[in-house]
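Chemist: Take a look at these structures.
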Structure 1
Amino acid sequence: MNGWHYTANVYNRDGFELKEPLQQKSNIVSVIDSLSATLSYHETPLYVRSFALAHLIHHYGDIHQPLHTTSQVSSEYKTGDLGGNLVHVRVRNTTTKLHSFWDDICRPSISMKRPLEEKHYAKVRSFADRLVETYDVSWEHRRQTNATIMSMEGFELAKEIAYAGVVNGSQLSSQYVDRCVETAEQRMTLAGYRLATHLNNILGSKPAAPAVPPAGVVCVVRRRMEQF
């Protein structure tokens, strides 16, 4: 399931000649499409639909994080940098992976104990309300749920913003951090709107035929169920 969380659109930064395509058995685009098909078929077993829904929500967040849609190749990263996971940067006197920094919305990571308490839900609701109030998203952008297009949006942002001026060992400037926060929050807001649109679309009508799941989806669900 490792490949489910990203797609390796290749960012060739320094003209390095990639001899072979980056290998990826599955990617976030195909998985979103397949999970959507699985979820939309109402006769799919409930435990499989529950699995599909949980992962679809997660992957909608992932695909809107630019470094989940990109792999930088160069003379230093001949087989790709795994979306910034091999790039270490310094920020606020701390060293972290570039990918992790973007995953954390460019702020210090906050971990909430599970199961969440009401005070934690209140924080999440307050954060979501602030995003909605801060970032205006057009209806046209809210309605865009094509996974390939969403992936390419992230790819362009990775090249333009996430990797801009960054090399392994870079000290991130305050200007970079500010732009990172704004971009990450905008993408998170957009992901929420698009997920709502997508769920309304796929759950609003009954498909005529059962879904053909992605390679691994059914067997993964079965293996998990067999553990109980």
Structure 2
Amino acid sequence: MISYINKILDKKSSRINEIIKEKTSGKKVLGWLCTYTPEELVHAAGIIPYRIFKGGEEEPTTTADTYLQRNLCPFARACMGYALMGYYDFLDGVASTHTCDAIHRLPYVWEKYVKKPFFFQLDLPRVFEGGALNYFKKEVIRFKGALEQFSGNKITDDKLTNSIKIYNKTRSLLKRIYELRKADEPSISGTDSVKIVQAAMTLEREPYNELLIELKDKLEKNSHGLKKGPRILFTGSI
């Protein structure tokens, strides 16, 4: 079981080096900051999507304190700090959506102090009444146009349909793994599940799906799960 999980995590640990090699062929890389970001559009444009979520270290957070107030979310400060330290130099641009105030404003500060050729803020309505749906549709179309101009590639209906199928496959596979977690003696721990989801946010999606299928099949056949015990929900993190 561990070997199947490690195959995915090993790919995740070497992903940045893989991306740097892919960039030599002219591919662009877009960092994204929130799960509301429509990755399917980025993928359909031929751009490599990469989730910005590294954290857990003190130095990047304190590095960002010169540019962001100290009482701001430590995750947002860490994202900025890593950028200032050069960790995200392989990115060609950054996209985000209007979520919390910290993440919503972060790309503007990033754009000013960490120069990149592309920044995009997708405005996200919080209601479904009135003209909200039409407004969001216009925002997605605006994002599509910006990605096409940035990449030089046309996002056709066929390309977008294919990308949606690929990403929906990931969702269905992860959902199945979540279902297996409901057992009294689950086949995979919560910690490993989180790591698997994190890998999805950075790895090339098609080969990731293949690895996920292998893991799912192995989990379904595994008759020796974790010992039954109390389950504790941690909240407050991103």
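Computed from the coordinates by the stated procedures, all read-outs in this text should not be read as laboratory data. Worth saying up front: this structure is predicted, and the values here are computed from it rather than measured. Cβ atoms are built from the backbone, for glycine too; each structure is taken alone.
Chemist: With distance in nm of label points 7 Å out along Cα→Cβ at positions 11 and 43 derived from the coordinates and found to be 1.2, which of 1, 2 does the value describe?
Modeler: Derived from the structure labelled 2.
Chemist: Something else: Using helix-only ellipticity at 222 nm (-39500 (n - 2.57) for each DSSP H run of 4 or more, over all residues; to 500) as the calculated read-out, with -17500 as its value, let me know the right label among 1, 2.
Modeler: Working: 1: -15500; 2: -17500.
This value belongs to structure 2.
Chemist: From which structure (1, 2) was mean count of other Cβ atoms within 10 Å over residues 59-66 calculated, if the value obtained is 16.9?
Modeler: 2
Chemist: Tell me which structure, out of 1, 2, gives 31 once relative contact order in percent (Cα under 8 Å, 6 or more apart) is calculated.
Modeler: Answer by label: 1.
Chemist: Let me ask something additional. Consider the structures 1, 2: one of them gives 19.9 for mean count of other Cβ atoms within 10 Å over residues 99-106 as calculated from the coordinates. Say which.
Modeler: Structure of origin is 1.
Chemist: In terms of distance in nm of label points 7 Å out along Cα→Cβ at positions 147 and 171, which of structures 1, 2 is highest?
Modeler: Largest calculated value belongs to 1.
Chemist: From 1, 2, which structure was distance in nm of label points 7 Å out along Cα→Cβ at positions 155 and 179 = 2.1 calculated on?
Modeler: 1
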